[in-house]
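Throughout, read-outs are computed from the coordinates displayed, never taken from laboratory work. Because the structure is a prediction, the values reported are computed rather than measured. Cβ atoms are built from the backbone, for glycine too; each structure is taken alone.
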Structure P
Amino acid sequence: MLYRENGQFKTTYRSDQQLLPITQDRFFIWGVVALAFLVVPLLASDYMFRALVVPFLILTIAAIGLNILVGYCGQISLGHAAFMAVGAYAAYNLVIRVPGLNFLIVLLLAGLVAALIGIAFGIPSLRIKGLYLAVATLAAQFFVDWVFARVKWFTNYSPSGSVSTAPIEMFGWTMESPLDRYLFVLTLAVVLTLAAKNLVRGHIGRSWMAMRDMDVAAEVIGIRPLYAKLSAFAVSSFYAGVAGALWGFVHLGAWEPLAFNINLSLNLLFMIIIGGMGSLLGAYFGAAFIVLLPILLNQIPGMFGVQIDVALSSHLELIIFGSLIVFFLIAEPHGLARLWAIGKEKLRLWPFPH
């Protein structure tokens with residue numbers, strides 16, 4: 001009887017259209033946010049911040065962007081790590097060429113640069129779709145990799161092709177400890193998630209979903225494919241650019257072009273497929289699955305006192321990881337977010353069987 005909607009009647013349009021119309025959902029979200037801001041900093045170690053929590057949050061931001069493009073607008077992308085690379089290198093060049101620039105402005109500009117590149121590579125979506133569009137975005141991945149590996153200006157003429165970042169400073173505050181980095185990334189993740197939620201609930205999000213469901217019918221009722229598709233590419237690339245800048249500056253600290261290769265693009269796609277396409281919560285579930293599961297699989301044999309070879313451990317990790325991905329796709333094609341929705345529906349009916 002803890003999850004009921006009985007008696008929660010809406011008397012105004014504003015209350016009916018709020019983000020979380022069910023009171024229990026609001027309490028749960030506020031509880032999760034309080035847990036993330038107040039409890040996790042007290043319990044987590046520096047290793048957990050560096051290796052688990054911060055990468056999880058950054059990849060969640062990137063997955064939200066990809067979910068906007070693929071899950072909400074129906075435009076396939078196999079090269080989303082390319083836009084993360086654009087954001088990372090744009091932020092790097094802004095920092096070294098415009099000294100003293102606030103890092104928040106750097107993130108904003110890096111996201112805008114990635115959005116422009118995303119619009120450029122999204123233009124083919126006006127004429128092609130499906131597998132052909134996937135190949136076009138895959139070409140963007142290889143093109144961006146080639147540019148950052150060959151054009152030395154982007155790496156400030158580094159002989160090795162790798163770049164390293166300076167300490168992050170904002171408003172006289174230097175971000176040094178893992179806890180500072182965690183709180184900064186967590187705040188950005190909350191703000192960007194809220195912004196994405198409002199976007200997909202508004203007329204822009206409805207135009208994206210109309211294009212996803214049936215683009216011909218959407219055009220008939222007055223939705224312009226040019227505006228809908230390119231805006232989805234722009235917003236998605238903006239999120240990827242911000243995530244790429246955070247990945248380079250906050251998580252890695254130093255990187256080379258291979259840090260944003262095709263494997264990262266595929267992992268982002270797996271995140272939204274496993275977590276649930278067309279669901280912002282699915283981005284969080286998918287990122288947690290991709291980040292936490294390999295580490296757990298690597299640690300489980302040691303918990304039972306079983307010592308295995310490092311090479312065998314890496315191969316078993318890939319085999320089990322791939323098998324679990326296939327299992328989840330077969331058991332629940334709509335992702336972990338759908339399992340969460342089913343659980344909430346069961347709670348609404350419990351203890352009744354119907």
Structure Q
Amino acid sequence: MTTFAEITAVRDLLFERMETPETRSDVLRTPEMKKLFGAIKDQPAEQRAEFGQAVNQLRLEIEAKLSEYENQEETVKPIDVTAPWDVNAKAPSLLNTEQGTQHPLTRELENVINIFTRMGFEAIESRQLDDDFHMFGSLNFPENHPARDGYDTFRTEEGFIPPAHTSTMQNRILKDGIAKLEAGGNIAAISYGRVFRNEDLDATHEHTFYQCEGVFVSSDANLGEMLGTLRSFFESYYGQKLKIKTQPGYFPFVEPGLEFLIERPAALGGKPGEWLEMLGCGMIHPNVLKMAGIDPQKYRGFAWGGGIDRLVMLKYGIEDVRHFESGRLAFLRKFA
């Protein structure tokens with residue numbers, strides 16, 4: 001039977017462990033502490049209350065000591081960054097890599113990329129600063145299109161644009177793939193990355209978010225292939241069979257343009273007949289192919305683009321898109 005003397009022995013052991021930072025954080029969850037708490041019920045009735053108080057007092061002492069360590073400010077000598085590094089000098093302590101985790105958007109973006117690459121698509125990261133031609137001109141946007149307005153799109157003083165969509169990579173992907181087409185192959189690629197828009201922020205709108213765009217071009221590409229590709233992606237991402245449908249939509253770079261919808265997955269609390277618009281898509285406009293030097297009489301293609309943030313919100317039941325960029329640890333720890 002565990003005795004009062006063993007409480008003292010455990011106290012000395014754990015206080016010694018707390019002197020080492022690597023073993024400090026888990027000291028209250030050690031087998032020795034668990035054994036002490038478990039031994040309370042095994043004590044004689046006349047000693048049970050006193051023994052329990054002694055164990056709880058030990059816990060309070062440990063918590064107080066841990067709090068002291070947390071409040072201590074580590075003094076680090078300033079480093080002269082202009083001087084050569086002294087190999088004999090003690091390096092300042094750094095955060096342990098085990099204290100960090102992936103951001104939920106990073107983790108889910110990797111999942112999206114993995115699904116498409118397994119389907120045969122090359123993955124290309126988008127740019128975070130681009131020009132008017134790749135943002136609008138190469139994508140068949142008219143000169144007076146409202147998206148060109150400064151009220152919708154950010155611009156630098158030099159005229160560069162933080163991309164408002166990952167479609168800014170489409171012209172580059174098409175040009176780089178011409179040799180594949182001429183060799184009898186096809187162009188199959190996705191572009192992914194952060195995009196930026198001048199939005200009024202609310203629970204469903206954010207000025208910074210992530211997108212993924214897909215492009216496929218061959219001699220006989222068709223809408224059936226596109227719908228099958230998108231359906232396979234969403235079924236893989238949500239892990240279940242899904243019903244899909246489309247409705248007309250206008251996008252300057254595709255003709256016809258469609259909005260792609262899925263029946264809300266049961267895994268997300270969906271019921272039959274509840275539809276969710278997931279992305280825009282369609283057959284690549286002949287003018288876009290021409291701008292890339294591809295003959296629309298010989299080749300056809302389809303493209304799509306949608307937000308990653310919304311995928312993740314639906315998957316985990318997140319109610320406010322602003323959580324992703326907030327830096328709130330209480331939110332991020334849910335995905336640790």
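Tabulated data
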quantity	calculated
Structure from which -10500 was derived, helix-only ellipticity at 222 nm (-39500 (n - 2.57) for each DSSP H run of 4 or more, over all residues; to 500), options P, Q	Q
Label whose coordinates, when mean count of other Cβ atoms within 10 Å over residues 13-20 is calculated, return 10.5 (choices P, Q)	P
Source structure (of P, Q) for mean projected area of the Cα convex hull in nm², computed value 21.9	P
Among P, Q, which structure scores highest (criterion: relative contact order in percent (Cα under 8 Å, 6 or more apart))	P
Computed 1.00 for FRET efficiency 1/(1 + (r/R0)^6) of positions 221 and 293 (r between Cβ atoms, R0 = 35 Å, to 0.05) - originating structure among P, Q	Q
Which entry (P, Q) yields the derived value 1.3 for distance in nm of label points 7 Å out along Cα→Cβ at positions 21 and 205	P
